[in-house]
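Multiple structures follow.
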Structure 1
Amino acid sequence: MPENTASNTGTAPVVGVPGEPFHAVFIRAPWVERVGAGVEVIGVVSDGPAADRIVAVRQGNLVATSFHPELTGDLRVHAYFVDLVRAVR
């Protein structure tokens, strides 16, 4: 997985997260080059130098992102994750 060496931002619509595309903050973040069977792509950068890169994936109750949702003040990705956890209970 390639790694960005500088901090940057972009927008990434995330499946299951309502509203406008998520403002994603990347810090030396790798992206996903490809996914295997059973892995759902839930986030792709829509603009900027990383446009079209996969940055969020889900496999069952596992979620991975290459951006830092905790740095934006936008809690939608966190709420999505909490909803997934609640659904498993």
Structure 2
Amino acid sequence: MVAARLATSPRTVQRRLTDLDTSWRDEVDQVRRARAMDLLRDTELTVQAVAARVGYSDARALRRAFVQWTGRSPGSFRTDPSPVRTDGRASIVQ
């Protein structure tokens, strides 16, 4: 669908992403991560509702991904949204 909207083939999209040292999965994860962080910081939606809005099947799946991205749980981030790593590798931020 994305390739069609770009008027190119899926293989060309994949090749261009590879040239940029990324993948479709990486790009989707970056968007999900940014949107989840925004929703947790700026709304009072439940973690389940945030999970649904960013495309996860349930809160557990979002929690696993969020911990992998930031090294923190969604609840911890909501309580203290201080800077976290956003490169997808868990880390303790000081």
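FYI, it's all coordinate maths here, none of it is from the lab. On a predicted model such as this, the values are computed, not experimentally measured, just so you know. Cβ atoms are built from the backbone, for glycine too; each structure is taken alone.
The greatest value of FRET efficiency 1/(1 + (r/R0)^6) of positions 16 and 72 (r between Cβ atoms, R0 = 30 Å, to 0.05) among structures 1, 2 is that of 1. Taking relative contact order in percent (Cα under 8 Å, 6 or more apart) as the criterion, the highest value among 1, 2 goes to 1. If Rg and Dmax of the Cα atoms in Å computes to 15.2, 45, which of 1, 2 did it come from? Here the read-out was taken from 2. Hey, distance in nm of label points 7 Å out along Cα→Cβ at positions 24 and 80 derived from one of 1, 2 reads 4.0; which structure? The value was obtained from structure 2. Among candidates 1, 2, the computation of helix-only ellipticity at 222 nm (-39500 (n - 2.57) for each DSSP H run of 4 or more, over all residues; to 500) that gave -4500 used structure 1.
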